[in-house]
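Asker: Structures incoming, each one as C-alpha cells.
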Structure I
C-alpha cells in the first residue's frame, strides 16, 4: 500500500519516529540502529515503509534503505517471526551481516540479537537460506559484504573469493569454510583458512 513516506521529521525515539507529510503525522516504528542515523528534528526525511496489518493493529515500519525494508518483509514470512523480532534483527545486524550469518549458518551471530534463541536462529537459517540464496551468493563474493571492522569476517570473505576463483562451487566453498571454522575457530589467516578448507571438499 505504501512504498515510502517523505516529509518532515517531528519526533524520534529508539523505537519510532513521526514524519509529517501532507499535513498528516505518520507514526513509524523503526529499528534501534536508525536513531543515530536520523537527521535533526525539522529536517526532511524519506523512509521506506512496510504497512503491516494484524487483527488488532495496523502499523507502519520504516527504514532508510529499500534493502532493509525488503529484508524486514522477508523475515515476516518466517514462521514465528513477528514485526518486533524482525525489527530487532535489523536493528542489531546490517543487511550484509545478516546475509553472511545465514549463508555461513552462523548461529552464534544470530543468537546475539536480543529476543533470538537457538531454535529461532535455526528456523531462520532453514527457511531463509534458499529464499535468500541469490542475494547471499551475489553479496558474499563482494568484499564490501564482509565488514572491514570484523577481521575474521574479512578473512572468511577473502578465502571465499579465492576458493571461487579456483573454480570451486559457491555452496561447496561455504560448507568447506564452515567446517573449517568449526574444527579450528582460531584460524585467523587467509592462507591457513584456504589450506584447511581445501581438505574439507
Structure II
C-alpha cells in the first residue's frame, strides 16, 4: 500500500465515536496525538492551541454534567428536528447520557488570544484538532469532535481552570471504541464541487 493509500485509509475511516470501552489509554498514545496536532498550520505560525488532558474521574463526570445540561436545555430539541433516528440516538447517548464523558481521556482544546487575534483562533486551532482526530484513528482510538461544552464558556473555563485569554473551543473524548465503527456516511465530492464558476458542476471534461 502506498503512502497516499495509507493516508486515505485513515482519512476515509475517521468518524465520531461516542461510546467507549474501559480499556485505558496510556500517555505515550496521548503524546502521539498531541504531537500530530502541533504539526498543523496556523495563522502566521502563531500555534495558539492549548490542550488540557483530563483523566480524573470526578473532573470527567463534571464535564459530562456540563455537556448534558446544555444538551438537555436546548441541544436535544435542536438535533431531534434535524437528525435521523440513528444519528439522534447515538448523539443523545453520547451527550445526554454520558457516553462522551465515559471516555478514559478527555482533551479540552483552547485557543490563546495572546498569540492570535480571537477572529483567527478557530481557523488556527481546528486544523490541529483534525490532525489529532486522524492520528487517533491511525492508532485504533475513537474520538469525537464536540463543541457543545463551549456554549457555556464560563463552565468550560472553570472545568479546567482556563484563564481569561484562553478560549475553550472543543472537548475531545479519546478511548477505544466500545463497538466497531463502520465507515462514515459522506456525499460524493462531486456533489459539492463546481468547475470554474458556481453551478457548473464537476462533469468530466
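Asker: I, II: which one has Cα extents along the principal axes in Å, for residues 84-155 alone, as calculated, at 40, 31, 26? Before the final figure, lay out each step's value.
Answerer: Details: I: 30, 26, 18; II: 40, 31, 26.
Among I, II, the structure yielding 40, 31, 26 for Cα extents along the principal axes in Å, for residues 84-155 alone is II.
Asker: Which of I, II yields 63, 34, 26 for Cα extents along the principal axes in Å, as computed?
Answerer: Numbers: I: 63, 34, 26; II: 58, 42, 37.
The correct label is I.
Asker: If you work out distance in nm of label points 7 Å out along Cα→Cβ at positions 44 and 60 for I, II, which one comes out largest? List each step's numbers first, then the result.
Answerer: On the way: I: 1.7; II: 3.9.
Structure II gives the largest value of distance in nm of label points 7 Å out along Cα→Cβ at positions 44 and 60 among I, II.
Asker: Something else now. One of I, II was used to compute distance in nm of label points 7 Å out along Cα→Cβ at positions 68 and 172, and the result was 3.9. Which label is that?
Answerer: Numbers: I: 3.9; II: 2.6.
Comparing all candidates, it corresponds to I.
Asker: Give the label, chosen from I, II, of the structure having the highest value of relative contact order in percent (Cα under 8 Å, 6 or more apart).
Answerer: Numbers: I: 12; II: 34.
Ranking I, II on relative contact order in percent (Cα under 8 Å, 6 or more apart), first place is II.
Asker: Which of I, II yields 1.3 for distance in nm of label points 7 Å out along Cα→Cβ at positions 12 and 36, as computed? Please report the intermediate quantities before stating the final value.
Answerer: Values: I: 1.3; II: 1.8.
The value was obtained from structure I.
Asker: Another one. In terms of mean count of other Cβ atoms within 10 Å over residues 4-11, which of structures I, II is highest?
Answerer: On the way: I: 15.1; II: 11.6.
Largest value of mean count of other Cβ atoms within 10 Å over residues 4-11: I.
Asker: On to the next question. From I, II, which structure was helix-only ellipticity at 222 nm (-39500 (n - 2.57) for each DSSP H run of 4 or more, over all residues; to 500) = -11500 calculated on? Could the numbers behind the result be given before it?
Answerer: Numbers: I: -13500; II: -11500.
Structure II accounts for this read-out.
Read-outs: derived from the displayed coordinates by stated rules, not from any lab. Everything quoted here is computed from the prediction, not taken from an experiment. Cβ atoms are built from the backbone, for glycine too; each structure is taken alone.
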